[in-house]
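Rule-based calculations on the coordinates, nothing more; no lab input. All values reported here derive from a predicted model rather than from experimental measurement. Cβ atoms are built from the backbone, for glycine too; each structure is taken alone.
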Structure I
Amino acid sequence: MKASDLFVKALEAEGVRCVFGLPGEENLDMLESLRASGIRFVVTRHEQAAGFMAATSGRLTGRAGVCLATLGPGATNLVTAAAYAQLGAMPMVMLTGQKPIKASKQGHFQIVDVVGMMKPLTKSTRTLVSAEHIPSAVREAFRRAEEERPGATHLELPEDIARETIEAAPIAPSAHRRPVADEASIAMAVDAIASARRPLLMIGAGANRKLTSDMLRAFVSHVGMPFFSTQMGKGVVDETHPFWMGTAALSDGDFVHRAIEASDCIINVGHDVIEKPPFVMRDNRRKVVHLNFSSAGVDPVYFPQVEVTGDIANAVWRIAEGVGPRTHWDFAPFERIRSELYTQLGRGTEDERFPIHPVRLVSEVRRVMPEDGIVCLDNGMYKLWFARYYRCRKPNTLLLDNALATMGAGLPSAIAAKLVYPQRKVIAVCGDGGFMMNSQELETAVRLKLDLTVIVVRDDGYGMIRWKQSAMGLPDYGMTLGNPDFVRYAEAYGARGHRPTSASEFGSMLTRCLESGGVHVIDLPIDYSDNSRALGAGDEQGAAH
């Protein structure tokens, strides 16, 4: 058989159902092999978007998403997506074409060292120099992408290798179990937690696996411990649970950080410092217990005294059995902080001002979304408001990026989420800056006949950076941008455009968009004047001290 056919059979053996990407001269053999297979090829309008879609597919399923690009500019367009998957722990395999490596007649036209470029951005990268290497190379790329900590891998398939003839079979994935933590580390963790007076559970992105989520819910109920999450750990445990303390990594003056200051032991489940640190260790006055698939790298802001390395779900279960509820624990300070937090979360949900207040935006989205509905955030000021005010009921229902924190991923991520879960409601929330970085994917969503609603939060500028610029005491400079008429822009792609004129109209409009099907774009102006007061160490937080 042709080598590209063998490659696609290897993808099928890995359970791949969809490949995102763009065609190019150097991957036409691969494209033809995909056409003849059972794998769906989703043509995107930019390779970066294809990478974001593949990474999101991996994030939602735990199985590596796959994207395809040609050589040169096609491959370089995957760079941001590679970093997005690698830092965000999303399993993804990137496939790129290349000129023939045995006898090229085009000199160095379009040639860049793609493997060298991908090395610092992936867990593994290689060029296939023989068709015989395909079965093992594909299996290894998927194994590396999916094993903890997940991330990006890359394979380069030159034209002449793709056309070779070979008789071989794919290597089937093998069954495996993760190593579990040893008894001594479990015992140390149990002792640290049991001897604490005010322990606090912290849930990070690494806990966002189904079995781990189940074990953590059981842990919280059995032990009776207050918990909070990082932004990428939202929803691992239902955030309407009475022990929920909020979401970290907003500001030092936020409610959660006051709870952290009141604690004497933090049980960190599945967080590493690639995500923005939710707290900073300055000394040993607070004991930190690290539960993760791998040990904690020594870092100036994070150096846990107790480490439990191995399968997280297993470790959580064993620690819960050993700790149990303790009568000497004093959660009164947490209860006061939680009461103040809940009071704060209730303010502004019916705010009628327009342009819309961020709390009202979050409230309306939460109101219309079912428990399993997925909200995909781009990167901007609204992300912080959603991180605090959007209370997730289930894992992976608020997809945000707090690792690379790139702009431009919101719409592609929503497209991938809808393809993975076609029966679920999906909303993309994008700032006007981030939306325009990959807005061409509206055509992809329309072509695929998706039911998808995109809220373009418009402040006609780079709002998050403007906030930082103002906080530094600098004059407003370089932040203002112009926008197209988003209603007409959406209609030009075959989507439906909407522009509400009041907060209440936005709420009813959002309901109609979700119920009517098709691709909808809502142009929503927003008022960010409350950023510093509500998200920083503002007057309401100060008054609560």
Structure II
Amino acid sequence: METNFFNKYLQSLSNGITEIWQDESFTDVVITVDDKTFNCHKIILASLSPYFQAMFRAGMVESLSGIVHLQDIQPHIFEAVLRFVYSGSNVIGSDNVEGLLMAAVMLQITCLQEQCELYLKNQIVPENCLGIWKMASRLSCRDLAHKCWTYILEFFSTVIRSDEFKQITADDLIEIINDNDLNTTSEEEVCNAVLKWVNFEPDIRKQELGKLFRNVRFPLVSVRYVKDLRCQELILKSDECNALLKDVYQYLTSEPQNLGTQLPSYLSEMSRNCLHRQEDMMCIIGTRNRPPNVQVTEIKCCSFKRDAENMLASLPSEPGACFAVTKCRDDIYVSGGYHGQTLVLQYVTSDNRWQFCSPMLEGRWGHSLVEVQGCLYAIGGSSGISDTLSSIECYDPKLNQWKLVAGLVIPVSFMPTAAIGTRIYIFGGKTRDRTLSTKLQCFDTVSRHCFILEDMPLVPSSASRVAEVDRTVYIFYRRGDIMEFKGEKVTVVGHMPHFDHFGVMPHDGRLLIVGCQSNQYSTVVFDPATKEMAPYGRTIKAAVCNFYCLPITMSRQHTCLVENEELASSV
């Protein structure tokens, strides 16, 4: 009732304000834009615009005889601004959105600025992303600029074919090609883009070629490409580029032990700091459930931008089933398992390799592993004699040491956990008599105190996986229930298909679910905003059971090496 009343009040107020604007009743200030005047109301303008509010408070209008002159705005744009301010109408269209955004920023009308940015975000395509990025950067619209920037990097191969690419500056191009997240098929493509940009206006831009070439990652290109590049007419006419490519060719064809101090300083620095492009991927780690290596743990990565799946380095020791997995900084940790109960392995993402860490103090499987502020916590689980554990151990990666820090109120195993701030939340799990716990336990890593927070809603299956979006935890149950943990309350908010095995991870503000039912894989997406489930664009096959899905940023160096090895083995 109160909400309905308030909505009616707002509607009546809006109608009244619109009417006095159209009638020009009770106006007390005149705004002039070029040769056009607008009779307005100070209180209305000041209510949405801190720009006008500061002006009217300072008494600047009175000194100008009640007239305000606006610069750098067109009359039809300001008229649309007034229509928005007085009536809340949707005034944004493709023909005026840029002008409205600039006016909203100048006049500090935040709500109009947000609507303009949202409109432009939905219009981004390869043909306009560079122009919108430049405008957004100039106006300090950070969210819009970031959206355009990620789009430019992701669709680089298409963007460089647009007309806007011809108009960017050399510094813009350098900023793009220097980004490690640039999605490119090869460094040769990057160099070709540089040459293409120069050739749009060769007489003017050839002087920029040397500066641009110093930002191309030549240590990552092939010898054949550099050899062909040195024969191009544009390069032959540039002494600077000739000298640079001569050094690059020497670097690429020399044995590492023979390089010594022969490299110029800029190329020596480039070779040391030359990073391969990176790519956001999904890491899937679990136990195989089909030949040739049944019951062997494997790790693979799946690209979001390419329809590619790659096997990564094999584990140096087999943990067996029911191990725990978590991510700490950029690396992945595996602990425990039925065969390696005290085993702890670290996957070093930057090097695509595994290394052993100090073993846990107490052997466990069916436990949970979670990261808080750079430390890992191994929680509960079962011991070798199937006794459910209450102990909580903490691992410091810097010291490579474990220590016992606390115990659960209710010993549980096979429970998902999530960390928010400095607290770890333990959702349900199996108790010592194998019944399902309905308790939500909380462990405070600062006070090292564990306590029961509340009872969880009753559902006919156990909690299996959790994922976090915007400090809200979503708990996924084997029979398909989805619960939300927010404000220290747990509520059922949705349902997903019933899977025998599944993994969940956040991606682009949503939750990606890879599931398997009767050996048939499907991939769905849960939207936390709408609480709706939808199919994903493609099916990701985990090829493993009891698996985990984690976000990972991989160097294209490693994924390309894997792709090349697979290609070579198939020839």
Structure III
Amino acid sequence: MTDSWWKKSVVYQIYPRSFADADGDGMGDLRGIIDHLDHLAELGVDVLWLSPIYSSPQDDNGYDISDYQGIEPLFGTLETFDELLAGAHARGMKIVMDLVVNHSSDEHQWFLESRSAKDHPKRDWYWWRPARPGMEPGAPGAEPTNWGSVFGGPAWEFDEKTGEYYLHLFSRKQPDLNWENPEVRQAVYAMMRWWLDRGVDGFRMDVINMISKVIGADGSLPDGRLSVGSAYADGSAGFIGGPRLHEFLQEMHREVFAGRDGLLTVGEMPGVTVEEARLHTDPARHEVDMVFQFDHVWVDRGPDPWLLVPLQLTALKAILGRWQAGLADLGWNSLYWNNHDQPRVVSRYGDDSPAHRAASAKMLGTVLHLHRGTPYVYQGEELGMTNYPFGTITEFRDIEALGQYRQAVDLEGRSPEEVLTVLRARGRDNARTPMQWDDSPHGGFTTGTPWLPVNPNHVEINAAAQRADPDSVFHWYRKLIELRKTEPAVVEGDFTMLLPHDERLYAFTRRLGKTELLVIGNFSGKAARAEIDDATAWADAELLLNNLSSPPENLMLAPWQAVVYRRAL
């Protein structure tokens, strides 16, 4: 294994608008992050990944960028960012920026120029297409393809000024950049070099496998598959992992990253397969260091998006096991339960009741961090933060949730309560409620009115209380992170899945040389015995970690218990 620093590291994702508000306007900011750098240093993380802080109209909470080289005034200034960067570096932590270049804001100067006239030099910087042949521009169904937007509604917006449509795979205020145009690519690369020259340590690249589209000989884009009952089609075959993706990523590496040491590049790639990930993360191909895949966070979704499906542990193990095996000899895994797009894992795959929340949060962290790959901790995960108790749709702020609600209720005839039931469990706003720092009003997040309400349980679940409690979820995460730094088998060891057909226990071994680790997590509220072949041989092994007060007897694990054993071979 090459001695890549990020293989031994733990990344912490910060969602700036919800992390800490220093000026009392109800919105998190850079100064708030600076004020809490010691919390992150005490946790022991190595890299801070910042969700977008660039200038933005905030239509999609900053993932709609109007100036790639400016800081959104809500968050601060470039000078404040430089102070944050210096403060992180002084504490031994790197900073990775969120790179959003599949699309920009419709208020970006590039798009304003592109939109101004059909013959403008930047017209081809975005995806402009006429109405379907024989149809009136702007009429229902005249869109160039039948693709649906991720956020609901069509993926094309009609522009009356020029009489054509522009593509937006997400919000209509997020037009897709045309990576077929080399001028677009060079402008993006120049911006990336500017940030690296400023001192940032790499990029997490948002939906980067959507930058290459499938184009017909006549310049058209293909229609997608239209499901029964759906108003718009799934067009992903036309934009996921397109024909020039590898070419674009390799060009990016040559133009931006080659010759620079100590960087981290992560590609978020919805729908990516293990085979594709091997190519993307093969060091010899010079694309990205690791990818974010979604298989394990889609495992509890059924064919009907508005029907909740209980977690099937065997399916989760099959997915993660396939990724562990697929990248065992080439490439590298990214490991995550939570991020800004996913609900809180303790409410999703664990048990967020007062009786079991802390134990299940520790168990989930243990299972994740002991896999082979680089773990990601999302803000509040180290506290075991839970989903928010949403009541009505008016309490949601997320553009995706609101758009999908409108489409499901108004266009597809779903009942509001049916849709709300799923949004309460799966909605992105669950991850975006403010960080819970203490038990004061608004959880110590702000002295003003928070942009999104703080979870009422902040009185019991908060950083101040957990830092003072040596048995807390926070200190458990510190132990997991420390184990990664002190036990080479955690980073470099082989992975072997055990008990693949057990619906309650998740068990595996990690082996390096003469050291072997056994990891077992109980994903249920009932006691369960790990019926592994060499259970007797592990009886005298060293118990490295145990999230409950009593160790298991004969590998009989209590509800939500997690244990890690170590033995010499």
Work out which structure the value 4.1 belongs to, where distance in nm of label points 7 Å out along Cα→Cβ at positions 300 and 460 was derived from one of I, II, III.
I
Value 72, 61, 44, calculated as Cα extents along the principal axes in Å from one of I, II, III, is from structure I
Taking -9500 as the value of helix-only ellipticity at 222 nm (-39500 (n - 2.57) for each DSSP H run of 4 or more, over all residues; to 500) derived from one of the structures shown (I, II, III), identify that structure.
II
